[in-house]
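**Student:** Once you scroll down, you'll see the structures, which are given as structure tokens.
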Structure P
């Protein structure tokens, strides 16, 4: 009986030990899971802190840091010769003569007056003077000296073309407002404050109403840009948020999306309430080629429905490994090694392009073979690490994504003209992003579409090396000459149709292509002969008040021509 009791006690002890071991194992597993969650949360917190407070640069610490890097610092090196003072022969010269005072012209000892020499001692300095003025237009009147009853007794010279019917502000005001707002991203309130500092006070409603009237003038240009865009065979694309503070049926927030599509000749922005694939599908309808983007799903839908291939961005792939190195201490060495592999990929591709500049297909060069070997090595490493059970979950997730997108990542190997990344698109959206941060977005839907239209036009002009101010002055001048309507022949204003002389004129410093006295005016804006007609709008001189606070300028040349 005593032996049976001991056996029962021993059995209970064994059960207790087994339960304790099971509880210990469960606790260890639970602790491991919690530690993994804590590590993931710390990594996520680090990423969020980096997004909000960290540097925007992705230039992380190199895997070979501390081994005597030879990269030199940016900027002028100490002791190196500078470029000297830059000459400005294109600027007009305003002479100013400085004279000695009467007392200083005489000899301090005998009092005799000094004789003035014909030569002068000259120096120069750059000045800026911007001021508003009233342009007083005098229209010549002619009375007939014959007795013919069929003709009018008095004939008046034609009216000055107006961009906005019955408007008091000339084309230069609207050009400045549009360029400042949609190219330099100056908020409207700040723009009006600047104008007030220059002596011109404009009501916010006047500026807004004028821009709303001008918006339809740019629709034909944007349509031509879109038509030219789809004729290309390679595009970059990106999208960013844009706030539109007007309620839209079926939409609960003011968050819209500004899409950007870029070819070698055109930059096209389009504004849409959604971030769905229907936007790129509509823009690229009828196109055939390669689309370089990040890995957003909408671009995958485009490749599935249109004859377009995806080329994924290596910068975004690199970003995944940089995050691993920054926010996962246990994966720092692993992440930096992958970053170095991508850096070597860029170096080999640069060498390949330098060996065969302008090649449309891979050439049988040593550089091409080295690039292909490195790509195959990277592919094998991805497969090997995914097959290794020791690969931790965060690294496995990044590698699986890389493997899924591998075909688009290596498309550049067989197409040398495809860049490795989508950095061109990300650089192109910087200005609109600066505008969004400066003035939050658009107050109405029409103004949002106007912003997208002018972003498209200005960025395309910049792509061609043309001045937005000079081009807009010429284009709006032609619109004014046409009675406030867009020109019938939009093709004459498109960058790819311009002659070398026109491009030089539009690439000149701001103001060189002003209407009436420039080669652009002669080439792009043919003379419009509009005799005074009965249907011309009246001046309505009693509308508004005369700006007596502004100086008056009378265009004598216009009077002489009349």
Structure Q
């Protein structure tokens, strides 16, 4: 999410979410912190969505009501995807979605805004041009270039002719693939190679890819029809997006092309293509269930060919490897983008060569790299400097940073003040800023488990009425740790009776703290582990 503010007008660009990380166990999603927007909701003129991937639209159901439900402006396919996702949240108020197209001009308060088409892995992706009195702010969103041997195609070059007469004050550009030299693989080459695989495979073909790869799904279905094969679609998001593609008239499917998994046995294996989600090794996705033989109707066998037409998202290396191992155990042939002789996957983000082309084409006065880890942003800044931009005209941002263009457009600066930056988490039905103690407890539970003590005290004497009960989860196996438990019970008895001795009435909070400290210290000395110690002390 990026926020542009001028006087009393705020424009929000994109509203995505991030998936959980190692340090946020049990969390569903991580949202942008919108407290500043909530406090200034009367200034928000529009939310502009550049394309329909979840990292750009995923936060809409959780955020829009918080910021006053401003109108959403986006292109047709993205609007359909937002509406489809919104059906999962029937309790929310209807969204005010306004469909715009590239080349259109809309005025938000005092800010005229225009849109231009960009190439990405999903159709109807667009860049945003915001005209200000000091110059134009431009972001292409997530983009790449359609090119032939490093030269943008005629259609691609035409999209950027809009900048022939524009004074670009500030460019905010995607940095995801800054480490990759040259130009990215054109998607049209992937489509050609996948069609060849569909045509030449003489066994059942199972293709795993991202459900958001609209053009790729469409080309696979069209190739299946061209060569007389049937398609089985597995995965809810895949089915939803094919329905959206049909509704958007991007795809016309013959009546009998798509069949159900139950009917797969009615056709020869070499006449069937399974299009499935789960190429990232997600535990409950269709492809993993097929590889594990947990799918109700489909299982992988040694006669199958499995194509993994997706890259590995950082952090998913182990799950993808597990998926490949499970497929290999069934004896199937695997074609993966890293081992294939032909290109079967292409990134949706510009490589270094394409970013260089963008900088040379737009010639911005100031530059802010966005989208990527800080190291990637720093590399992108270095690219801009190598092309002649002075360092004092570049700001490498962090989350919540406030960047101001000052002196009538002559200076750019990062302010000392920052917008609220605490993590906002979707945790089941709860949405709110991160409670550090909750996350810390979950991390400790995952690392060293828990140790529960249940004891009853005679409130007259302060003595334990019986030996305390102990419940442990994720710490040690109790049946094999009897000596440790015996010693721990002795520590518990001594700590309780010393703490409550002569105390009338008994301060149970003090007793619990004393027991927690004594037991935690003892268990660490004996095991080098720090389980969460939870004392339950009852007065009888």
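**Student:** Thinking of P, Q, which structure, once helix-only ellipticity at 222 nm (-39500 (n - 2.57) for each DSSP H run of 4 or more, over all residues; to 500) is computed, gives back -9000?
**Tutor:** Considering all the candidates, the number was obtained from Q.
**Student:** Turning to a different aspect of this structure: Matching task: 13 is the computed value of relative contact order in percent (Cα under 8 Å, 6 or more apart). Pick the structure from P, Q.
**Tutor:** Q
**Student:** Starting from the value 22.4: which structure in P, Q was mean count of other Cβ atoms within 10 Å over residues 74-81 calculated from?
**Tutor:** Q
**Student:** Turning to a different aspect of this structure: Assuming 24.6 is mean count of other Cβ atoms within 10 Å over residues 274-281 as calculated from a single structure, say which of P, Q it is.
**Tutor:** Q
**Student:** Taking 90, 71, 46 as the value of Cα extents along the principal axes in Å derived from one of the structures shown (P, Q), identify that structure.
**Tutor:** Derived from the structure labelled Q.
No value in this document is a laboratory result; all are computed from the given coordinates. Just so you know, these numbers come straight off a predicted model, no measurement behind them. Cβ atoms are built from the backbone, for glycine too; each structure is taken alone.
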